[in-house]
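Values quoted throughout were computed directly from the atomic coordinates according to the rules given, and no laboratory measurement underlies them. Keep in mind it's a predicted model, so treat the numbers as computed, not measured. Cβ atoms are built from the backbone, for glycine too; each structure is taken alone.
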Structure P
């Protein structure tokens, strides 16, 4: 094996080691995030999390509308707030 080939091999070996370490870190972060989704929102998959997010956004919009209605009602009744 020539010196150039040995250097290339060692470089590739280092890159593989770094990629393996990064993969393990990403998998750990994913596992932690999935655990948190389950604990905080009761969802166990990304698809369920997307549906839950959609539901929460819808609820938020409805609450914003109610707040706007109440503010308008108060302004009408008591004048500018």
Structure Q
């Protein structure tokens, strides 16, 4: 029988230095996060300039954050298939 689990994922959207969207997802999210706290965190990531690729800062400007609730259904596990 397939096992189902629910998980919350924080999806943060940034604008890159070449004006494209960059998404950063965090899978272990504290419940009850406030918008101002998320903005402060995203701004700190942006100011640190840690996401960099091919001359482009990926997390250059914070745009938005949202919590995505996802249902995960386990289809199979390798050990179960071999039985």
Structure R
């Protein structure tokens, strides 16, 4: 089964359980990256889902980068700010 057909089938299967489905997928074949964007349901909801994913992904990357530069002293669990 070709990638686009697999995606269509997945969308059909998922649409039986969800109001909106958005799939973003890539495959790399023969030195070329193919991408697929498809879905079903309300187009504004699908766009909002994709935006939410991007925003969360960026926030996760930023939090990880910040955490690499934070060092806690012995006995500091990082929750001291909650007491003020």
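In table form, for the structure just shown:
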{"item": "Winner on distance in nm of label points 7 Å out along Cα→Cβ at positions 7 and 31 once structures P, Q, R are ranked, highest first", "result": "P"}
{"item": "If helix-only ellipticity at 222 nm (-39500 (n - 2.57) for each DSSP H run of 4 or more, over all residues; to 500) is computed and equals -6000, the structure in P, Q, R", "result": "Q"}
{"item": "Entry that produces 4.2 once distance in nm of label points 7 Å out along Cα→Cβ at positions 23 and 63 is calculated, selected from P, Q, R", "result": "P"}
{"item": "Origin of the value 89, 29, 16, where Cα extents along the principal axes in Å was derived from one of P, Q, R", "result": "P"}
